[in-house]
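Below are structures written as structure tokens.
Every read-out reported here was derived from the displayed coordinates using simple, explicitly stated rules and does not represent laboratory data. Given the structure is predicted, the values throughout are model-derived calculations rather than measurements. Cβ atoms are built from the backbone, for glycine too; each structure is taken alone.
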Structure 1
Amino acid sequence: MNTNVIENLKAALGEGRVLTGDAIGADFCHDEYPGGNFAPDAVVEAQSTDDVAAVLKICSENEVPVTVRGAGTGQVGGSVPIKGGVVLSVKGMDKILEFNEAERTLRVQPGVLLQDVKSEAESHGLYYPPDPGEKTSTIGGNAATDAGGPCAVKYGSTRDYIVDGVAVLADGSVKKLNDAEEIIGSEGTLGVICELTLRLIDKPKADAILLLPFMDTESCVKAAQTVLGTGCSPAVVDYLDTDIVEFSGNVTGNPVFPVEMDGERVAATLMAVLEGEDDDLVMEQMESIAELAEELECLDILVGDTTTMKRDMWAAHDAFHTSMESGAKNSFEYNITVPAVNIAEMVEWVKAAAEEKGMKAMAYAHVGTGGMHIHIAFDGERDEFKSLINELSPAVYEKCTALGGDIRGEYGIGYAKAPFAGEAGGKLKAAKAELDPKGILNPGKVAD
């Protein structure tokens, strides 16, 4: 990169906020995807919309690639500078700017963590529903991938709670987000989100968790669809593969979900979260589902209705991902979306495909939205595992597409899935030609 660009960036933001050479930490070269390190030529630490606009104007004029980065918790390499250039860090843009009581909105910078958005909402007696697994992700990153989570079946995704915001386009021009809505979910390829106004809602006053174990995967998924059709409007309807339940429970020492019933191993468990204005309304929903027990073919219905039980169940659920990272010698995750009716087929197929290669596949899924988290574990050597994953990945994404699914899932495309994206980035490519004609924003990803 031209040294004049570096000097112009330093003049615009100050020398201390432009990092080069050995001052660039290793964290800026990767995210949570195990694909390798890609060093940028410079890291710029923005603190305001004006900073972002200045950086993009300079980089656009010199056709320097810019990769936006928040907390770096992504799982597909979306914030990794695979083409070099500048990493534009917005992690320092972490201020909660305003709570509007009348409108019940929260105005924030993109570097505010999801967990802090939720805490701030709760401090005002309100609720911010989107709940992707990584609570230390930034709200800007959530908007860039349109993150959802388990409760998306009832509450929707991040996009549904964005009232407006501020974005900076590739040429440094500033726009209202409502005038460039395609930036939401574009993974940093169309513009940089610099401010978000988020809608908050009332939090349900009562809730309970039901666990329904099953002897086979297909029955579990069918039961989930039946529960969704009862009119109860559950906040969460998750399929939990017993293999991942057992693995995670062994790692954490918190075996909350059932593995065996009456001495027989169950295949899967359905986790349903019911909500209401009071305990009586929640109980009515529980009773309506209990009446369907014979039709559902579940082995039992276990109820979590105390604070301790609910906390333990959610802790066990949240540990699926982290336990894989800490407990497996080698692990890899596929995050995809398939139609709910095809979840069982996808599970059985990937288990068989992984087993053929000496690996083990374990999964859980948000049945209402079709979002699947498929974890692959392997006890052999790392290099062999990488080779096996490289063989398996095309087949997984091909199967997902054949089942009418979307390989973007909840994590997005990044660079990890870019070779398999096919038409997934078609709409973004058209928007990119208009909003980023020089192609400087997050090159090598979904919009290329």
Structure 2
Amino acid sequence: MTTIEEGKRSQNLHQKSVHRDSAGVLSMEGVRLDHLAEAVETPFYAYSARTIAGAYQDFRSALGLDVGVCYAVKANGNLSVIALLSELGCGMDIVSGGELQRVVAAGASRDGVVFSGVGKTRAEVEAALAAGIHQFNVESVAELELISAVAASHGVEAPVALRVNPDIDALSHDKISTGRKGDKFGISIDEIASLYPRASGMRGIRLVGLATHIGSQITDLEPYRKAYTRIAGLTRHLRDLGQSVTRLDLGGGIGIDYGSGFKLDLRDFASIIRATVGDLDAELTVEPGRRLVGEAGVLVTQVLYSKPHADFDIVVIDAAMNDLIRPAMYDAVHPVEMVSSTEGGSRKCRIVGPVCESSDAFGSFDHLPELSSGNLVAFLAAGAYGASMSSTYNARPLIPEVLISDDRFAVIRRRQPIEELLALERNPKWRSLSSRLPFSMKAG
């Protein structure tokens, strides 16, 4: 449950992507968010191109050119965001065939793509092989066998790294921890030594190394040290057995500041990499997502109604859990600010959305002034797992995404018309399976 104390985190404007101009209006780069709200209408997401580019350059500077960076597309899969990072030289980490299509559509290099995920289908494997991706991170023996069969049938070899579950607690939220024994991700570290030689001899498989990823929104570097130390030991053991290990994919998950003042120096993360796996003469890759785009984004929304109570107000806004589900799913609290600053005291409030669920709530805050209909507020640090996790629940269309660069903006996802939702369900065609006629779920 979110608390008033948690809401106090939002009092200081700390996000890299926004600032207050001389008039006290929240702005992103050279664009005032109140003016953008007039042009686009609320609710909408806005992203700073400068902040995204800066976050990528921070990684490059801290890690050095000898460590590859692949952006975790699931964090924010907008084509313009992918294109921006690709143009800077960033590779891509995907977890579905749909994300592969996004990467291709955005013009990113296919040979810089790493394909992770526990449920790759035959069709997805075939598409990735045809695209010529850099690497499959394989998460089970059954998946390995499928990739082997598909690759062999096409007369090609699939570059494969075995994803290791190192049984390390990332000390993050339970729902985004991925490297513990019993989590659905990866192959138990205890099974790798016997599986690796078998995999290296399978038809259609070019075994290149190991991968791991222990979780998301990680705010303590010690779990990385423990996981990478285990990966280093496993690598040496495999080499002692005569196996070739040329690549190590170290995953991502580095957290960002959601208003607590948390800071994590990427140079310390780089030091851990050098201390644990830096002497293994392997091709190293990391897969940041949230850290590249999270602080670059805001969700701008408008107050619809305020329902006064004795000691606090319930404030209803036009954004909802279908637009930003993190508070409902993870009990997350995003920093929130008035778009236009006001003088005077504060009034405790609980901000909620219009969706017909009690969990459609964004948190309780005591630093905001008394809010009324028409006021604009912005949820900060909303660039990751915001729009990418949105839905059309309650028949609410997907909202716009806007990219800002200097004093210009572009709508990089338009507001979805209701008619587009209805079109998916109009004019159903009845068929009989008993006829054994070819059946397609495609339109028409």
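Largest in relative contact order in percent (Cα under 8 Å, 6 or more apart) among the labelled structures 1, 2 is structure 2. Consider the structures 1, 2: one of them gives 17.6 for mean count of other Cβ atoms within 10 Å over residues 26-33 as calculated from the coordinates. Say which. So the calculation was done on 1.
Work out which structure the value 1.39 belongs to, where Cα Rg over 2.2 N^0.38 Å, for residues 194-305 alone was derived from one of 1, 2. Derived from the structure labelled 2. Tell me which structure, out of 1, 2, gives 143 once volume of the Cα convex hull per residue in Å³ is calculated. Working through the options, I get structure 1. Given a value of -8000 for helix-only ellipticity at 222 nm (-39500 (n - 2.57) for each DSSP H run of 4 or more, over all residues; to 500), point me to the structure among 1, 2 it was derived from. It was calculated from structure 2.
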